[in-house]
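What follows is calculated from the coordinates using simple rules that are stated; it is not laboratory data. Bear in mind the structure is a predicted one, so any value in this text is a computation, not a measurement. Cβ atoms are built from the backbone, for glycine too; each structure is taken alone.
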Structure P
């Protein structure tokens, strides 16, 4: 039980930052390219309460983490935040600008993974501090969570960011046909996840990116 509480304490802040900045980045990009929907609804905010979905951000991840910790000995996280509202028709160049709005979220996660690596580097530099070990553990969690969230969202499957990017880049007719997958995207994602196909696809990419970030910052974790 203590290990579960410790795990929740370590992962809580990185998870909150990961989803909050991811969604805020979408809203900021949309505003930059002409759509003020998220701005008008107060969703371009670093306040996590504005982005938290009670089920997707709290109940599902917490339940999965506890169950996987008890049954497998390793915490497994999966969840989602409230999507930032974007009216693509309000963008100055809807099809083209959709790409940059979609890219903003994963880019924010990449930036956060790098920032967490810096946190680890600073914590290792002052090992005598009482905060050093918690900071390192939180930094490791932050790198892992943000890379997973980035790679997962880059899958070319509507309504994920990668799906939006594909719609933006495909010719109009193909883009329209591809966008019709959106109502089934979440179901397809769950099937890929529980069949093990998703892990086979994104697992090696996640590992490679983690190795790259750790190597760049000279971390041995």
Structure Q
């Protein structure tokens, strides 16, 4: 069994919970509250800046030139996605970039990004890969599932098509190939640590959609 097969098998229940989440069901049937989607895309834009930082750290720590190049390109790409995809949504909602940047991170977003950066800096390189991998992979699998269903809402359909498309799929496949390559050299203890990081951030992915659906406030 490949490392990526092993990792995905460990989060099958989490992924099913993601697919069943009312945020994603609302995207495909068009019933999702626009204010929930607005909240989500703002928080996602804030998230992607920090995710790009984590990818850049992975690039700096990568063991070979190919991995350095891939993570650095993906870090730049995360910023490009934030600017292109989200700015389109921001125009739809009448939001300026300054308003978005001035928005406070929701509690779940801050916790998730803090965890990513802590593992990227303080964990082993395989642990860092395990932590950043769910964001890549779960969005790809969600996009593929939702693409089959579509959406009557053009705004939501645009989001679905971004992550369900083949261009994004090739980006994800490159990271999966790297994960399997480094997995060949890991002992059971390191595989377990990498798997724990992977499961943690997969759970954070569910929490992120829950955060958007509830428009999560700070409690105090």
Of the structures P, Q, the one that 35 was derived from, the read-out being relative contact order in percent (Cα under 8 Å, 6 or more apart): Q
Structure responsible for -22500, with helix-only ellipticity at 222 nm (-39500 (n - 2.57) for each DSSP H run of 4 or more, over all residues; to 500) calculated and labels P, Q on offer: P
Ranking P, Q by volume of the Cα convex hull per residue in Å³, the structure that comes out highest: P
Distance in nm of label points 7 Å out along Cα→Cβ at positions 127 and 199 - structure with the largest value, from P, Q: P
Structure responsible for 15.5, 48, with Rg and Dmax of the Cα atoms in Å, for residues 103-206 alone calculated and labels P, Q on offer: Q
Structures P, Q, by distance in nm of label points 7 Å out along Cα→Cβ at positions 39 and 95: label with the highest value: P
